[in-house]
Structure I
Amino acid sequence: MPPTAVMIGQPATCRRLARQLDLLDTPPIMLGCILVDAEAADGAADLPVLGALDDLEAVIARRRPDLALVSLPATMPDLVAAIRTRLRRLGVPDRFMPTLEDQIAGIGPRTQIDLDLTQLIGRPARRIDEAAVRAVIAGRRVMVTGAGGSIGSELSRIVSRFGPSHLTLVDRSENALFEIDRQIARRHPHLDRRALLHDIVDAEATLAWFETLRPDVVFHAAAHKHVPMMEDHPGAAVDNNLFGTRSVADAADATGVDRFVMVSTDKAVHPSSIMGATKRLAELYIQDLNGRSDTCYSMVRFGNVLGSSGSVLETWARQLRDGGPITVTHPGMTRYFMSIPEAAALVIQSAALVDPACRSAEVFVLDMGEPLRIVDLAERFIRMHGLESVIGDGGSSPDVPSGVVRVVFTGARPGEKLHEKLAFDAECMQRTRHPDINIWVLSRPDHRYIEEIVQALEPSRRSRDATEVAVTIRHLLPEMVEPVAA
């Protein structure tokens with residue numbers, strides 16, 4: 001039997017939503033609508049009005065719907081958030097239904113209803129030195145690889161603000177590339193740019209594009225990032241994270257790129273996962289190349305990025321919409337966190353801090369504050385939605401009071417560590433002129449070792465034998481550690 005539902009919105013949004021629902025093969029059983037403005041009832045004679053927003057609790061208690069459909073314009077994010085909080089306190093699952101106008105404008109529920117990430121992380125956002133960044137970007141040809149991803153797209157948006165002479169957006173995902181190109185075109189219609197649908201692992205084609213486009217500055221954000229998935233597909237991680245980086249870095253060297261910044265991760269420090277290991281191998285390749293190239297290579301390390309594609313907030317938001325529980329892998333697990341805008345801004349900032357005389361390839365480490373326990377973050381996330389949390393277990397779901405969400409532990413995933421670090425040795429850290437960026441000082445790796453890595457892993461790029469590839473990586477990277485037991 002279809003679920004019963006109430007609509008919450010303005011007369012116009014409820015009317016349009018009702019027409020859309022009528023087109024479904026099995027629409028929900030509509031009990032009526034709750035208007036956010038009581039005075040608007042006079043213009044809603046054709047709608048089954050159940051009451052105004054002030055009557056929400058009484059209407060829910062009387063009609064007991066299975067679902068609430070909230071449809072309001074993007075100009076009312078605070079009202080939408082308040083309504084959804086009240087519904088969750090009442091124990092009613094809700095769905096946000098964007099208006100047609102907002103859908104056409106490309107504004108979805110993620111941009112309309114945002115958490116205060118500063119409050120969630122528990123520290124102020126990091127700032128950018130705009131004058132220093134402008135000196136690196138303005139009037140120069142800039143390329144961003146992985147431009148359609150969470151970090152790459154934000155890098156592209158920030159670069160666009162600082163007046164590059166040309167911007168090349170590189171990604172192998174057609175939809176992701178189309179979307180970031182559309183955004184840049186709308187915000188900066190006069191910016192000379194090119195959307196390049198290209199897979200960076202194709203070294204010959206990558207070099208040809210570099211010879212054609214001649215970038216001055218390259219931000220390399222293309223990578224496979226999902227830890228458990230790369231455990232199952234280590235060959236893909238080697239191909240994209242190591243050999244894709246090699247392809248772009250070699251092309252930058254061959255065509256005289258001025259500055260090359262690679263986006264890395266805290267998971268490259270004593271890696272326990274295939275993803276972290278391949279990013280560490282890419283770092284080593286960059287460090288070696290920097291010592292024999294006129295291009296200034298550097299890397300930027302940071303931890304988990306909240307709000308990025310596939311991040312924990314997406315999972316929790318979906319679980320909360322479904323009524324819970326919220327899942328956490330391990331009660332003791334900690335991570336460093338920052339938002340997408342501050343991560344991308346500080347990646348660009350690091351390009352302005354590169355010392356051209358440095359021959360070991362600087363590793364910039366972003367100050368991400370103290371690591372947070374994931375379970376503490378989950379409980380804070382729940383409270384910010386106006387709800388309470390209770391620690392449960394992974395068994396059958398017991399009844400919990402309305403307004404209470406269970407937090408359950410599911411066990412560490414393949415390749416995960418309990419705690420991440422941003423550098424191997426804190427004593428080797430040096431301050432920069434930017435208060436939120438440090439440099440991890442390290443020696444240049446032996447070139448013969450890098451050649452051995454490349455030669456040994458070349459056959460792994462297309463291998464389907466996950467165990468064999470993982471054994472090879474562990475042999476080449478003895479600094480790897482064992483992941484936490486589930």
Structure II
Amino acid sequence: MLYKFMVSIALSVFGIGLLYSLSNWFRFSIGINADGMTPWTRIKAAFKGICGLFNKEKLSVLGRVFVQDILLQKHIKRQDRLRWIMHMLIFSAFMFLLIFHALDKIIVTPLHNRFYLMMNPWLIIAGFIVLAGLSISLYRRYILKVPRLKTSGMDLYTIIILVVIILSGLFMEITKLSSYEYYQKIWWVHIFACLFGLAYLPFSKMFHMITTPLSLLSNAVMDENSDPANIATRQVMELDACTHCNTCSQHCSVAVAYDNLGNDNILPAERMSFLKEYVANKKISAKKLSGIQQGIYLCTNCDRCTVVCPAGINLRELWFSAREELVQRKQPVDLMMTPFSYFRGLNHQRIDQEKYDLPLENVKYVLTADCDLSAKTLDAPIALNQEANEFRQAMGFSERTDTFNYCFSCENCSTVCPVVVNYADPQQSLDLLPHQIIRSVALGLKDLATGSKMLWNCLTCYQCQEHCPQGVKVTDIFNKLKTVSVEDHK
């Protein structure tokens with residue numbers, strides 16, 4: 001009676017947790033493309049997408065991914081052989097135990113009705129195989145100390161639950177013929193641990209046993225042209241598919257900044273943990289939000305994380321969606337001072353034009369509102385004071401920015417600039433042209449140089465710098481001017 005009650009409770013909690021997690025995939029979203037979409041709209045889109053998989057080409061792709069990436073886990077084998085061995089030991093032995101032990105009354109007992117009267121050596125072997133895999137996991141975390149691999153509480157809970165299940169199962173099998181009394185006591189410990197693990201599964205890291213295969217399969221048949229509703233659903237699902245394995249953090253091109261700044265959110269794997277909280281609308285402190293902003297805007301969109309992710313998560317698209325949502329929610333960030341500004345520009349066609357321009361205009365206004373010279377029509381000579389001289393000297397401290405002294409206004413930089421070419425009347429639209437900004441620096445006119453629209457419209461393409469016959473580091477000077485302006489407004 002107690003056993004059936006415990007099983008009912010565990011299955012109920014598991015079912016509720018599973019339904020809750022599935023509902024989150026359709027209720028929550030990352031980014032702005034899912035605005036206005038109801039959960040029912042996304043459920044219908046998912047059903048339509050699943051029905052569209054029943055063709056020879058897509059079924060072939062799904063079959064290949066299932067065998068190579070899910071069963072054989074080729075991504076992990078290619079990246080880290082020791083970790084692949086760990087996964088295969090745990091995965092294969094647990095599948096064996098599930099079929100021949102957890103489901104024994106359905107599969108094994110009909111074949112051998114005296115199964116419970118004997119000790120099954122295969123179950124013992126499978127238990128030791130799982131323990132070997134868990135030992136490798138502990139070795140990697142606490143002895144080998146894989147760089148940037150962080151252990152969370154959920155990681156420890158998962159390991160502890162698995163260890164208790166396996167050890168109690170081993171002792172139970174070993175004492176099956178020697179002491180029925182001890183066997184019964186250990187049996188209850190084993191059953192409780194198994195049922196607790198089952199109930200905890202939808203709320204834990206172990207949920208990736210379901211979501212990671214779904215992520216691999218969905219990303220194999222989806223691309224950027226797929227239904228936006230399905231993309232929104234997939235991105236929320238990918239948060240559950242993340243195993244916190246640290247592979248993305250090991251390959252991240254800006255992870256070295258973490259070693260210097262100490263901000264965990266610079267690491268892609270840690271950002272995934274934050275996004276789960278953010279998407280679920282949990283209350284996030286200003287300090288934590290500032291940390292995630294620094295991490296997410298330092299990303300260079302190199303796509304290394306996406307390529308190496310063993311769960312098949314499209315991380316670059318995830319970062320794009322998350323950053324755009326932060327921008328649209330008017331979270332304070334120096335947008336034009338980040339690598340993301342360039343990537344955002346490349347993808348501007350994917351964003352509503354009004355939504356694309358608004359945050360940029362807001363930042364420009366904050367940084368240039370007090371630049372009086374750039375807003376006036378100058379009919380009278382400008383007096384060069386001590387402040388202008390100090391600004392000119394400050395710009396000369398760097399070996400690269402000091403090159404403004406070499407400029408003789410040949411206008412070559414303005415001629416090759418793609419921003420200037422984009423306007424019929426660039427002087428009217430941009431305030432100053434590139435060569436005029438350089439001359440403003442030479443004269444010490446900080447207000448005029450930093451207030452120019454041209455400075456803030458710069459694409460950082462380095463065309464001007466590459467074509468300058470005098471070797472003036474035009475783009476580097478522009479970057480320095482932006483930095484000076486932002487620091488003045490902090």
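Annotations for the structure displayed:
- Label whose coordinates, when helix-only ellipticity at 222 nm (-39500 (n - 2.57) for each DSSP H run of 4 or more, over all residues; to 500) is calculated, return -11000 (choices I, II): I
- Which entry (I, II) yields the derived value 7.2 for distance in nm of label points 7 Å out along Cα→Cβ at positions 128 and 464: II
- When mean count of other Cβ atoms within 10 Å over residues 56-63 is computed for each of I, II, the one that comes out at 11.4 is II.
- When Rg and Dmax of the Cα atoms in Å is computed across structures I, II, the figure 25.0, 80 traces back to I.
Rule-based calculations on the coordinates, nothing more; no lab input. All of these numbers come straight from a predicted model, not from anything done at the bench. Cβ atoms are built from the backbone, for glycine too; each structure is taken alone.
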